[in-house]
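Structures given as structure tokens follow.
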Structure P
Amino acid sequence: MKFELLPLPYAYNALEPHLDEATIKIHHDKHHQTYLNNFQAVVDKYPELAKMTAEEILTNLEHLKVDDNDWLKLKNMGGGFVNHNIYWSNLGPFKNIDQNLINKITAEFGSLEKFKEQFTTLATSLFGSGWVWLVEEPNGKLNIYQLPNQDSPLTLGHKPILALDLWEHAYYLKYQNKRADYVDAWWNVVTLI
């Protein structure tokens, strides 16, 4: 299967002033594209992988018969590709609120505000680079957690719902080392809630 980098569903400057045009353009066109290119290069070496979606590769990562170096590349580069797909799809200039999700969040975490507080705490306390996720576990329960690097909830059998990229390339041009400011700004362009 040949994977492709989908164009953003909004203009590069559509998330301003919260997320700046220069960062969005570099993040999407350079960083995300590099993850895709490197992932595709490994997938192309294994005909059996060419029949799978990127999500299926990550979901079945533990069972793939590839050499160790390629396995690590599939995890990191495939994770980077898929994680970013989810990240971009969660953002936009207009809210597209999912009331069912808000109801489920309220039931699981007590309120939308409590959920945002817990999510933000995880985001601002993550050491190094990685992601914070809202996921649905196989039993239907919602959970929020951090994952390092480009690790994907798919490898844990979880369905990703909301993704926050905490690699510095996601915010450094505008926010420098002020991760908390980036996280606060990010909430303004999340479309689901």
Structure Q
Amino acid sequence: MRSVCVFSGSNRGARPSYAAAAAALGRSIAGRGLRLVYGGASVGLMGEVADAALAAGGEVVGVIPQHLYDREVAHVGLTELRVTTSMHERKAAMADLSDGFVALPGGLGTLEELAEILTWSQLGLQRKPCGLLDVEGFFDPLLAFLDHTVTERFVRPEHRALVLAAAAPEDLLDRLAGWQPPIGEPDKWWDR
């Protein structure tokens, strides 16, 4: 793994621990010599993770759609900033540039980015590790929901296992680095 994509909120959230975790993750990524790929903004947890990685001497690539660049939320101090024409192009570029994915606390955009990457994994379109930095149990309801989807036979256990989670950045990065893709490609469908 040479490059980690981080999905995160464009807000800082209600708890100071979210920003602290974003900064710790940025430092950890840079400390391992990994490149950080993220949404390119200077605000919220996105700005925190990028600033921390840069301050630790890391390489940081931001990918931002033109409409957000025009709203002056782009981070101007990155190693590289790519401007795309659409959100779809942004997500595809982030995925292409990355060897693994981490979601920090965030809102609908973070959830949407994570869900799309996991869907691509489930369908065999990509075979890269996906993790959640579960700051103070932020992702506990999502993890419970994913367990429920297995119980209700909408998600196979092999696909639920694609979602790694840890409370500390170093632990999560270790899990991503040690992740092995499932052997073969299990069928998505339960009843075929």
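Structure data summary
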{"read-out": "Source structure (of P, Q) for mean count of other Cβ atoms within 10 Å over residues 84-91, computed value 20.0", "value": "P"}
{"read-out": "Answer label among P, Q for the case where helix-only ellipticity at 222 nm (-39500 (n - 2.57) for each DSSP H run of 4 or more, over all residues; to 500), calculated from the coordinates, equals -13000", "value": "Q"}
{"read-out": "Relative contact order in percent (Cα under 8 Å, 6 or more apart) - highest-scoring structure of P, Q", "value": "P"}
{"read-out": "Given 2.3 for distance in nm of label points 7 Å out along Cα→Cβ at positions 108 and 172, calculated: source structure among P, Q", "value": "Q"}
{"read-out": "Ranking P, Q by distance in nm of label points 7 Å out along Cα→Cβ at positions 4 and 60, the structure that comes out highest", "value": "P"}
{"read-out": "Of the structures P, Q, the one that 16.6, 48 was derived from, the read-out being Rg and Dmax of the Cα atoms in Å", "value": "P"}
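Throughout, read-outs are computed from the coordinates displayed, never taken from laboratory work. Just so we're clear, the structure is a prediction, and the values are computed from it rather than from any experiment. Cβ atoms are built from the backbone, for glycine too; each structure is taken alone.
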